[in-house]
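A.B. asks: Structures given as structure tokens follow.
Taken together, the values in this text are just the output of simple stated rules run on the coordinates, not laboratory data. Keep in mind that this is a model prediction, so the values were computed, not measured. Cβ atoms are built from the backbone, for glycine too; each structure is taken alone.
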Structure 1
Amino acid sequence: MTEYLENKVSLIEWIAAGEKPKDQWRIGTEHEKFGYRSSDFSPLPYDGPDGIKAMLEGLIGNSWQGKYEGETLVALTRPQEQGGGSVTLEPGGQLELSGAPLANIHQTCAEVGTHLKEVLQLAESLGQAYMGIGYAPDWSVADMPKMPKGRYDIMTNYMPTRGTRGLEMMYLTATVQVNLDFASEADMVEKMQIAIALQPIATALFANSPFINGQSMGHVSERSLVWLDTDAERTGNLPFVFDDFGYERYVDYALDVPMYFVIRDGRFIDATGLSFKDFLDGNLSALPGEKPTGEDWENHLTTLFPEARLKRFIEMRGADSGPRDTFCALPAFWVGLLYDEATQKKALEMISDWSQEERDALRINAARQGLKAEFRDGHVLDIARQALDVSREGLVARGAIDYEGADETQYLRPLEAVIEQGCSPAEALATKLSTEWEGDITSVYKALTY
């Protein structure tokens, strides 16, 4: 029997139901990658012998089951007893693994490896290849295929009315993120404050998108900069997280954000610009007399795009997609900071006296200049080094050992290398393009292909 949400209290209780004791905390990693035709480096269509649909169909049966909108294959799911998780499509065909909730980074890394092995074995036979980068190197929105999903049709029509770069966000960007649990409202507040404040540090460490239309723009994370001009009502640093914050305040924020859609019987109903408050009162013009379900509320929360997003867990959303090892490094970085009580307190102390003006400037400057951006009397590099040291302490304290006896700190090595170099990965890419690759953008594809 469908359970309907009757008032704001029920929305708050829905989020609070995500609270878990520490021994039940899990790690969910999501990563997106661009597929392209090996023959000419063009984006993959949905249909056809070398299309995204062919990839999804090829994965079916290998423990994956098809998920459909009507008769259209749009995603894959896997039963929990066979590992869980899903494979989904972003608007421009970016292929995403939404990983299962796992106990440690060793399991996350194994899941990533298995997924990439499955995809790449099929890709070769289909004439496809996949690469990790935060913003497509030389494609435009006009070049991109449109995935046949009702949600994306609605968003594609709505985005140009809110900012100028929303379609770039949908069709030209790719990210890696990690989803983490919280024990209580107070714990959620601390984690959200750390997540929002330090998200620019993750942006700088993982910055991997310096190109637009085959040219270096002088920025390290074009993906992150896109979000600065994408529907300001549902993006940003959420200043209220640092001011008398809790579940109710986040619900108030979510209620103030206009809706995108409602799903009924597998069909997406356009609700752009409508109010979830009206829905809660039974006055939604798209569904007169109906009240929202928990699924409706969850769907609405997925249409909010702040740098850290609260649902029944917290999503860290600040990193570009990149090489395979970054899919393990990102969860390691955040788990080290937030899954040990002592290091969470240290992380909170790090950011405790930052002003909103400093946080806003950090978000912009980290996307433009990466680790070389100035902050107070130093640089983002200094904060990144400190955050990485704290994260390492947290991973040591967790004591999660793999079959070779190594702990989770091994997954921080790519970030340690970035710190050692003193510059974001995007800078090395841009330098290579202008020097040894002699401006040949296809070399970027080859360098970042899995």
Structure 2
Amino acid sequence: MTIKGRGDRIRAMPNPPKEPVSAREASGRVVRRLQEAGYTAYFAGGCVRDMIMGRQSDDYDVATDARPEDVTALFVRTIEVGAQFGVVIVMEDGHQVEVATFRSDDAYIDGRHPESVTFSSPQQDAQRRDFTINGLFYDPVADKVLDFVGGRKDIEAKIIRAIGDPAARFREDHLRLLRAVRFAARFGFEIEEETLRAVRELAPLITKVSAERVCAELEKMFVDSSRVRAMMLLDSTGLLEQVLPEVCRMKGVEQPENYHPEGDVFTHSVRCLEFLQKPDFVTALATLLHDVGKSEARSTENGRTTFYRHEIIGEKTARTICGRLKMSRKDTDTVAWLVRKHMIFKDARNMRESRLKRLFAEDAYESLEELCGADALASTGDLSDCEYCRLRREQMSEEEIKPAPLLNGRDLIEMGLEPGPIFSKLLDSVYEEQLEGALRNKEDAVKHVRKLLRESGG
């Protein structure tokens, strides 16, 4: 577009950038389009719960009486992700809006999926959902909540209640056992008596759920600020024994009171979670597991309780747990490293400069700092070791911590050396001295290598 300016100059005017559309707005447009086409359509599930509770929601799912083929015909960009279950993704204003046809589920054959579904009404659709607080619908066009299961009342009473027969709901989808705990912890709600009884009785069913789904639920619990309450609920319902039996084995493992006035290893480890700020799952899991080796390492020496090498045992146990949860190789390695290194700060004052810099250069160093701080606050409260490391780290630039090596393999070849195992030893020695500040430039590094070769007779 062009306009005339002063002196009849013609200049181009850029189109103003579009304001981003929120997930709620995008989903609302999908609902309106479905209703204009003659279908019934509402927001459904968690987003309605969050709206009533005044909480921010990231996902706005839509439920409708339109069949999958009707939805794909009505919208330009769709993805059929579960058409057999009546689920279609509609691409709207940069958002993926899940649109599901009202349905009733037939028998669940695998503890996760129904054998088949029957398209139905909003009332019947609400009855197949897990908890009353998640069985609500909302019409954004008419600004009206539809509640067929008593969800609003339970939100007001702060109760997690299964819809219908609790045992039947948990047998349909075993992951709901963990979801009951997560919702209760996250919202500060109580689990209704019959629902709680069913969770406890059916807790062993959680072992039949895929490790990936269990891990995803644990991640949601551990990164939330309610992680400590989630842990206590997992324990009291018997679910912790099923998903993290190694953590349960920390119960009753007493510790010297002068170092751990808070109690046994289990009490200490759970309390550590309280002092994490906004951890990722890897940091939170490593914090919970940092002393997991103590149950095996515990011994008595001259009447004194010791836990020698518990960090080494703990590293191995942490790898076993991460493997069982099907975590990635990278995340497993990080959890294991954090568990192995969780006591290293107490040695920091006596470390060589090079070792301290190598520690600061580790990718997971910030997570280690957070873990060690939580470990201290959950026991003696003495943060002096953590503070020493924090201050030393702040005093160093990135170049000081992880400088570019003064020499590489090609430099050694140019010095007339044959490639072989000695290369890594020479280069490591050069880098060590570089971190110590003893070698300032390439010339110093070459002299150091020649000195090493003379001393070794090479």
Structure 3
Amino acid sequence: MPISPARKAAYEILQRLEPGREFAVDLLQRPDISALKDADRRLATEIVMGVLRWRGELDFQIAQLSGKSVKGFDSEVLTVLRMGVYQVRLLERVPKRAVVDDAVELTKAARKRSAAGLVNAVLRKCEPPKDRLLGCCFEHLSAENRESVRRAFPGWLLKRWEGISATTRESGSMGALRLALASLQTPPTTLRVVNAGENLQDIRQELQAEGVATSSCLYAQAYGLRVESGQVQNTRAYREGRVVIQDEASQLVAELVSPEPGQRVLDLCAAPGMKAGQLAQMLGAGTLIACDRSAARLRILAKLLPHQVPAAVRLAMVQMDAAGELPFEAKFDRILLDAPCSGTGTLARNPEIKWHLRPEDITRLAELQAMMLRNALPALAKSGRLVYATCSLEPEENEGVVEKVLSEQPAFRVLTARELALEHPHLIPLFDSRGYFRTRPDQHPMDGFTAAVIARQGSE
């Protein structure tokens, strides 16, 4: 019996992700996945991302159904079971018989024929929950489904989020659960219009004619469009590079840099180049130096970035590690340090992160981020500004880094919420009392980012 191309592709990707050295979003863009029929590509994506988001809950259900710990299963068999349980319990329009049949055939194809009977028995016992989980708002979650959400996250991470959420009106545990549920949902697709001269309304009408409905972004008002329905990858504007997929929070971080025509701009961790392209777009004319430590990622940047850079912007791409001393003699008017981080604000988009991240990684990353910020500050011109940003929700990686480094270098300060509000009045709800820019998936329809805008004392 032939196996569904979608399930076969999903299985292969999930198996490749097991060692923790690759990302699902990258593997789902492989040519063989793009070559699938639209329906198969969508199902493969749904299965891969759903299994990664709900893995903890899926393993709990597998243990309940099989009567044995998931640690006793071979990797291939466990992947097949996770895929099957996810489809039965969380997808509504997938026939259970097709799920079971393909799971058995996948098990045999993986040379685990002796486990085919077990897979068949477990999935035949599996039934959908009384109340559906996908798309359910927090207020309508049953007590049973709240437990499912908790099981979908490492306990140590939820505990951290309780501390982060304790400052809100809710209790820490409820705030953490709300954040967890938001991080389990499919995130919105947001576009950035690359050419500053193009009218957003004209682009919207063009996309609509090709079956893609969009709406204006709430905060990224200059270039951003939110996709409401349709496949933007099939449109002419996307193929021609006139629109790119870039989360709204990512666009807002680049907006905080506020480059002005003629300035020198440095993007220290630029790959794959979405923010660098936006900086070039905002700059219009001047110099942009885009850096990254990885030669492979720099090659991706070199392929994608030049198409987004206006003719009057001088672009240089440099392979360098921002954790070391910067090789530039000149000072820069604007610097973006979008530092490598735990990525806990992007778990809906990169769910595999939570299964590989460890508490000690946050301490290690904070030390690396502080080193990068220390190296970047001396390169800032007297009247310039540096934006330090992460897609992490963890305080140690954000205000912890900024306050530690600025306590050592008193010549610099974080711009206040009042100062930032004067420049970016449409972003006022996103600045906290100390001037930090913050977004959270449960509070805003975008990824979780934190940023600080830093200037020299007395230079503003």
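A.B. asks: For which of the structures 1, 2, 3 does the calculation of P(r) over Cα pairs in 20 Å bins from 0, in percent return 19, 38, 29, 13, 1?
C.D. replies: Computing P(r) over Cα pairs in 20 Å bins from 0, in percent on every structure in 1, 2, 3 gives 19, 38, 29, 13, 1 only for 2.
A.B. asks: If we compute relative contact order in percent (Cα under 8 Å, 6 or more apart) for structures 1, 2, 3, which one ends up with the highest value?
C.D. replies: Biggest value here belongs to 1.
A.B. asks: Work out which structure the value 5.4 belongs to, where distance in nm of label points 7 Å out along Cα→Cβ at positions 35 and 435 was derived from one of 1, 2, 3.
C.D. replies: 3
A.B. asks: Once distance in nm of label points 7 Å out along Cα→Cβ at positions 123 and 299 is calculated for every structure in 1, 2, 3, which label goes with the largest value?
C.D. replies: Comparing 1, 2, 3, the top value of distance in nm of label points 7 Å out along Cα→Cβ at positions 123 and 299 belongs to 2.
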